[in-house]
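Next up: some structures, all given as structure tokens.
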Structure 1
């Protein structure tokens, strides 16, 4: 009952506080930036002038509510501070008059990934579970650390690149977190599950639902890099914290297909001095391809991508349940 109470109290209070903060945006004039538009993003002009960086509000609410609900667990508190730090790397860019250099942002993402992976290995060990089967394995600490760094880098950048359609990044994040949450319970049962893991997952979902009230098309505000970088960091951390990091290959697939191919395309193009450009005939991120070349409206893009993600996640959960039931 204590766990259910903490999940309910933390989630409900975080939802209410986030709604109030986003409703009134305290300190907007000196705290937030306003969207400048994205040079190569299809339809981004419609967002110019909207408050951006509101990820600052829901990330801070999430961190404080999680710290309280988890009784200020020392190891988790450090992770929450790292999530806030990841948010700040995007928030300062959101509110700057001129966009930060991409290399600077990439460097900061890498530093945060090194830190996030270090926290995970130091406090939570190098053992993990294969979500589908429940099989437990242990990796060499160095290999685990390198894979964790890669996961953080990929998750941060893929989530950030996906944030280009009203409601999309927030919705995909909710589905990813909920799926990790569910698969973790299937592998351990609710009574034996990582209690703090269930609490912080529920609280993050709550603040994202509150955010989507204001971000669903037509949006009134944007999470900005503050929100997308914090979310990317959190999803990577959450998968490792629940001991099912390889589950990201499933729950993170929508981010990889939508935003990840854009990062991959740009990276390969720059490394080869544009001699090799993968997905040359596809506009990336994928949501821009659907809008620009397929003629989809914003809500249709959201519907298609979210429904595809929902089906994928339900299949993953269903197969996991079936395998565990057969054991």
Structure 2
């Protein structure tokens, strides 16, 4: 029997694809949480990734506000049919793999949202999209989060710089900051897990809702647990290509600036998770790295930054178009 018309098999298939996206999200966005600690030599790559995986898991278990936004924040939940969800997931996975392959940090969150909005729009009409919510919870935060990350990281760096202005033992101070940067890496990983894992929770909740397995878009506990596990597994697998871009090519960081960048981006993501905003970890971390690095060494690699900003701008529309393409392919397959 055709998998596309067999109710339980299609649901299981979609959940597997969603968990694949969660796994890819983990290794694609690992760099966001560990790049600064590796850059400052506070942690070896394996140590940093291990810590990140553990705290991503814990963060993913901490709430579901973002998942609810994904499940019903951008259009009526009934419009997210199985074919629409499949097209959205395939678009996001394709974009994540493409940007990972070239080592370009892009937003998994915006890839998934772009795919979902595009698939719903091409399937049911773009007039069904809740543009106010899309602007308030995606577009505006997309612009503000890197700017806020830049500002907060700069303030934290300047505070530390003032505290240690007359320091006579810089090596000892740097070693101390490297030690506490383990805590900031853990906090950032926790915040990343709390925000990013919830996107897939929302997608799986939509799958269950539209197959009649649940009556509301409240996220089941088992969905929270399984998404947390797959994000952690993906994180543990690493993402060395993107780690290299963020840890060495955007700006060379010292322990103080690395600590400032991590605390800044962690605070932004933590706040976004509590407000139900699906923020981009990539945007927050990159803005924070620039803010903490610009004062210390004034050698931001603006060529790399420009290419990253371009990727940020085109992620949503490209994933919308990819979702439309995959939707057409899905319907062609069904007719065969």
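FYI, it's all coordinate maths here, none of it is from the lab. As the structure is a computational prediction, the values presented were derived from the model and not from experiment. Cβ atoms are built from the backbone, for glycine too; each structure is taken alone.
Observations on the structure shown:
- Origin of the derived value -22500 (helix-only ellipticity at 222 nm (-39500 (n - 2.57) for each DSSP H run of 4 or more, over all residues; to 500); candidates 1, 2): 1
- Computing distance in nm of label points 7 Å out along Cα→Cβ at positions 95 and 175 across structures 1, 2 gives 4.7 for structure 2.
- Parent structure of the calculated result 38, given that relative contact order in percent (Cα under 8 Å, 6 or more apart) is the read-out and 1, 2 the choices: 2
- Which of 1, 2 leads on mean count of other Cβ atoms within 10 Å over residues 55-62, largest value: 1
- If mean count of other Cβ atoms within 10 Å over residues 135-142 is computed and equals 11.1, the structure in 1, 2: 1
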